[in-house]
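Several structures are given next for inspection.
Since every read-out is calculated from the coordinates, none of them should be taken as a lab result. Remember, it's a predicted structure, so these values are computed and weren't measured experimentally. Cβ atoms are built from the backbone, for glycine too; each structure is taken alone.
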Structure 1
Amino acid sequence: MSAFRIMWLVVMFDLPTHTKKDRKRYRWFSRHLDAEAYIRLQYSVYAKVFNSLESANHGKKRLKNFLKTNVKKGNVRILMFTDAQFGKMEIIVGEQSAQEKITQPTLFDF
């Protein structure tokens, strides 16, 4: 499978955490991303790999539907990259998360 066919969705969010209800919604959204098999790159930055543009668009639509229904305040952004573009990401300070180390090498093992 080509590295230009595989797509990544990156979700970045900044949700309010001022009240107990806000913190509950923040955790709820994070858990939803975990349940949808997104991996956490950093706090409030998650990514998921898809095998095609069509499936990435479907994943984006599912996420938008969840947000429309469940998140009213805050800021959520989605970026889409090919696997080749995602692979060019540089880590300036720190290192890959444990989930990234597992996910990245296994993409082409099939």
Structure 2
Amino acid sequence: MPQYLVSIYQPDGDPPPPEVLEPIMARLADLTGRMRAAGAWVFSAGLLPASTATVLRADDGRVAITDGPFVEGKEHLGGFNVISAADLDAALSWAQELAEITTLPIEVRPLQPYG
């Protein structure tokens, strides 16, 4: 079955207060449970703030290491899910629920099959 990267983009800055974040996290746990039960969930992770990133760039046989995000922006990748779905429409259905729960931009991309 094809796999998809479902990326969650969040604004820079502090997370919402607990009274806002806790209900969202409860709904996310429910969604993850339903994805697991359906055999769609493969892997998911939240990321620390973009300020904790380190970027490596190769140039003329040397590698430059820079602290901070790849690009300056108002939002960055905050977390992701890898899911299995019969097709893009099925993946988009899961992603739509994720967008409704988080109210954040969600990107869905097919993973390149390997092997």
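Please state which of the structures 1, 2 yields 1.4 when distance in nm of label points 7 Å out along Cα→Cβ at positions 29 and 77 is computed from it. Please report the intermediate quantities before stating the final value.
Values: 1: 1.4; 2: 2.7.
Considering all the candidates, the number was obtained from 1.
Where is relative contact order in percent (Cα under 8 Å, 6 or more apart) largest, in which of 1, 2? Each step should come with its number before you reach the end.
On the way: 1: 43; 2: 47.
For this comparison of relative contact order in percent (Cα under 8 Å, 6 or more apart), the top structure is 2.
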- Item | helix-only ellipticity at 222 nm (-39500 (n - 2.57) for each DSSP H run of 4 or more, over all residues; to 500) from the coordinates reads -13500; which among 1, 2 | 1
- Query: If Cα Rg over 2.2 N^0.38 Å comes out at 1.11 when worked out from the coordinates, which of 1, 2 was used?
  - Reply: 1
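Match the computed value 0.75 of FRET efficiency 1/(1 + (r/R0)^6) of positions 21 and 93 (r between Cβ atoms, R0 = 30 Å, to 0.05) to one of the structures 1, 2, and report its label. It would help to have the intermediate numbers written out before the result.
Working: 1: 0.30; 2: 0.75.
Value 0.75 for FRET efficiency 1/(1 + (r/R0)^6) of positions 21 and 93 (r between Cβ atoms, R0 = 30 Å, to 0.05) corresponds to 2 out of 1, 2.
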